[in-house]
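Next up: the structures, one after another.
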Structure 1
Amino acid sequence: MSRFPVTRRAALALAGGSVAGITLRDARAQGARAMTFVTPFAYILAFVDVLNAKGGGYFEREGLDVTVEQGRGSAMAVQQIVGGGALLSRTGVGDHIRASSRPGGQELIAVATISQGSPFYVISPTSRPIRTPEEMAGKTIGILSVGGATEIVLDVMLQARGVDRTRVARQTAPNSPAGLQLIEQGRIDAYIVSAGVPVALQASNTPHVAWNTDDVAPIPGQCYIARRATVAQNGDMVVRFLRAVRRSLQDMLADTDLSRTLANIRGFEIAEMRNAALAPAILRNEMQFWLTAGRENLLRNVPDRWQRGYDLMAAAGFAPAGGRADALYTNEFVERARG
């Protein structure tokens, strides 16, 4: 677990205050520069972009000693960056857009987009399927964390289809097939999960209905964020980080049976890895979102996709109307990493 606990109120408010020194230091072992990267949740195969770069030695070859810490929700991952607890984090583009209009959020900037498409799916039982946001009215929907990426995308979908958000209750649910048990118990009616869950349900022949949230709210999925002041001072580290990740992604895409990739990440405790037959299918499903905007846009922040996502967020009240999405990201470091 992360060693930077933060209250729900602090995570949602992005409270300002003094900024602690960023975790950049000289690594004693080989003179590599050390930094911290925070994932939004515990290790899952969706974070293979960074886990493979770490386990496969890509960061080390770029002269970086990267500590990959596990977060407890995407809102907390944002707060980690604002508070100076890490150099980079992965979070939902929706989280970043919303945070940008809150105290301290203007300090954030996205340096790359790892998931061009939404990695989230809505899961419901075949006996009582929920196939559209309209069918969520009067129901309880499971989300991964309060105020995080899945709750944001839920609200954006409801707004896009004209559904009163107050008519949809929310409850935290696991990012696993176990969420169907909550449905059977009558505690929720559907839940929003990452892409690995429908793959696991399909592999186990568990009846379910699944649809991608991009069908209703096409917002870029996940991005890497940092503090503007930090990247201004440590731009070279960001470039080296992105260069390592890019090479890692390219090698994984070329890894036909994913055996090398799976070997690289075996040192991390990832629950999905316990099923050796299923793990490659989950990985392939996650990897497709890297290429939603085409291989030529690998890691790039694609302007039209970002602006469309921003406009959806603004319509739902999460960002100022008429704003420009390109004020929230930069492609400078991605282009330098590609050179």
Structure 2
Amino acid sequence: MNEDIDSSDHTDSPHKKTAFADEEFVVSRALRRFASKETRGRLVVGPGDDAAVIDCGADEFIVDSCDCVVEGVHFRKQWLSLPEFGARAVGSRAVLCAASDIAAMGASPKSVLVSAGVNPRTDSQIIDELLQGIEDACAEIGAAVAGGNTSSAPFMFLDIKVSGETSARSFARNSGAKSGDAVFVTGRLGGSDAAVKILDGLTSGAHSAASELGTLERFRFPSPRIDAGLALAGMVSAMTDISDGLIADLRRVVSLSGCGARLSLEKIPVHPGLAGGAMEAVTAGGDYELVFTASADRTGEIAGVSKKTGLDITQIGSVDGGGALSVFDGETEIPASEFGPGGYVHNDKNG
């Protein structure tokens, strides 16, 4: 670390974009230790992808992933008392975000394990709301709570493991994009970032407008694109969900695939609640849409998936033989420095 920051920069913002030993730093070191063992036994896909895939034989595969939601990192404690957010949203968001990894692999969620840490002084109503949110989310994705673990903790956290199933070897991977492929994204980007700004305003005493409720839902109850993931799995060359931001997550895809990509800023679908337009949308975290690459001759089939699922799917660029991700505004390339890390950086100077 080359520089320090003042205390105002390490508040409990859920979308901080600074430069400490972040998630990428930790993951890269974990992969050095574990990735070489990924094909051991029945483990078909191991560390480094959205989820692990285990071959159970007879064309049955289990797809496992886990994700966590931590107070002070992914949500603010003050939001628990807001009627526009509350503990129910924490429980639902934790499950739905974890299920998004299963969707990105082209599988169906089936069961959920929940590990929870809660301050012993937490009001019982908050606990009930938290559990209600977990229950609601599991009902939405068609999965059952299979068990879990609890612990006392100085702050609230949930760690969610979701197990899914698929019967086909056509599960999607982060890698596999090829030069000449087209780049697509589902839905509209930036709604989650816009919702965080609204919630911060509510915490400061502002009142929510009726027009903001739809934007708030994008953060409170994200929609893992399970149906689209299932339909697209056999068509895509690579796919991932957008958790950190379009640029950050697509950079990983092209890096793992050994290629580059070119995005057109004017083609980025932007959530109407985001004031910053496409420049902000491409680095907005927490949308849990799918970004994927596919052969250009699959465009008609992909349009069919869009029609069948009722979900917008937009072609936003193409894969090339370069080694980087570039973004163009018309014919002008936007300097990579304009986008920084490309999305949400998981870090906290205090650990």
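Values computed for the structure shown
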| quantity | calculated |
| --- | --- |
| Origin of the value 3.3, where distance in nm of label points 7 Å out along Cα→Cβ at positions 182 and 310 was derived from one of 1, 2 | 1 |
| Top of 1, 2 by relative contact order in percent (Cα under 8 Å, 6 or more apart), largest first | 1 |
| Structure with the greatest value (metric mean count of other Cβ atoms within 10 Å over residues 86-93, set 1, 2) | 1 |
| Which of 1, 2 leads on distance in nm of label points 7 Å out along Cα→Cβ at positions 278 and 326, largest value | 1 |
| Which of 1, 2 leads on FRET efficiency 1/(1 + (r/R0)^6) of positions 62 and 270 (r between Cβ atoms, R0 = 41 Å, to 0.05), largest value | 1 |
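Any read-out appearing in this document is the output of simple, stated calculations on the displayed coordinates, not a laboratory observation. Not measured: the values here are computed from a predicted model. Cβ atoms are built from the backbone, for glycine too; each structure is taken alone.
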